[in-house]
1. When distance in nm of label points 7 Å out along Cα→Cβ at positions 29 and 141 is computed for each of I, II, which one produces 1.4?
2. Figure out for me which of the structures I, II the number 33, 20, 13 belongs to, where semi-axes √(5λ) of the Cα gyration tensor in Å was derived from the coordinates.
3. Could you figure out which one of I, II the value 0.45 for FRET efficiency 1/(1 + (r/R0)^6) of positions 93 and 125 (r between Cβ atoms, R0 = 35 Å, to 0.05) was computed from?
4. For the read-out helix-only ellipticity at 222 nm (-39500 (n - 2.57) for each DSSP H run of 4 or more, over all residues; to 500), a value of -8500 was computed from one structure; give its label from I, II.
Structure I
Amino acid sequence: MSPPVDDATAHEDGPAPSDVRTARLLVAGQFVLIGIIVLLPARHDWPVPAALTLVCRVATLLGLTVMVIGATGLGRGLTATPLPNAHAQLRTEGLYRYSRHPIYSGLILTMASITVGSGNASRLLILGVLVLLLTMKARWEETRLARRFEGYAEYAARTPRFLPIRPRR
């Protein structure tokens, strides 16, 4: 009988089972929240004039475009979970020059524009939970990326997580 193995280091050639479980739960939670935002009906908790509706539709398309470009930039390294696969490479060009997580950025823009355009305060609450979940997911993912890629810490220090702006310090 072999001695017990630490779950976090059990698989040198792949992610630990606990990491796979956590990654899947984060993705499942994300999709549940997205589903709720999309499926909740529009309401009249705030006025949504025609100009705001138009801006929200453009922002939704922009968010979707950012997600597609971000996903394309990962090539074969794109995965459904926040765990780097065998084909993953550290991407620092294209949209990844401006944001460490452009796919999440595009998703947040898309969901925010759908929420604002709906006039639904319940959607606003769920959007806040989604942003919190994506922030936690990004931090969790960044820990794994830093382990995998030698230059990740330097890249993270100079590149914002979601918004391509640097706050003044």
Structure II
Amino acid sequence: MADALLIIDMQTGLYDGPQKPYERERVLGTINQLIAQARTAGAPIFVARHTGPAGSPIAAGSPLWQVWPGVAVDESRDVFFNKTRPSCFLGTDLAPQLKAAQVNELVIVGMKTQFCIDTTCRVAAELGFSVVLPEDAHTCMDTPALSAEAIIEHHNATLAGAFVKRVKANEVAF
């Protein structure tokens, strides 16, 4: 049974930017289903926002920095935090907050697969957390070298076993 849900970078500037994420509506629906499950179980929900420097399009408080309105999170009950690096742990107090909440197993979802999802999964495992990666609850955009679909499948396969427990979102239990 998972202890907490971590939602990474589901922000307006990424989710609704000029280049749309792969299967964005389906992924959003899947993440919202996981949010509902976590709420029902009383599991804490942590929400990471990637934050750029002052004056950048994703500076704290800017319109593009905001969590996409369709993500069913609530600042009055969920734990929101800002990060400036691909890892949700570097330069944040996420690890101590997870320890204080007695989180052992963490479900990680959101964006972008090859950057913040990958890095956070690896670091979480190094920090001793058991990580669950729903293979159908993270996304990214196409790159010149690879399609988003190929990037997602590659990271699902690469992270599985050594760093995460790879599951379908409907197999996650809080």
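1. Details: I: 1.4; II: 2.4.
Going through each structure in turn, the value belongs to I.
2. On the way: I: 33, 20, 13; II: 21, 19, 16.
Comparing all candidates, it corresponds to I.
3. I
4. Working: I: -20500; II: -8500.
Structure of origin is II.
Each reported figure results from applying straightforward, stated rules to the coordinates on display, with no laboratory input. None of the values given here were measured: they were computed from a predicted structure. Cβ atoms are built from the backbone, for glycine too; each structure is taken alone.
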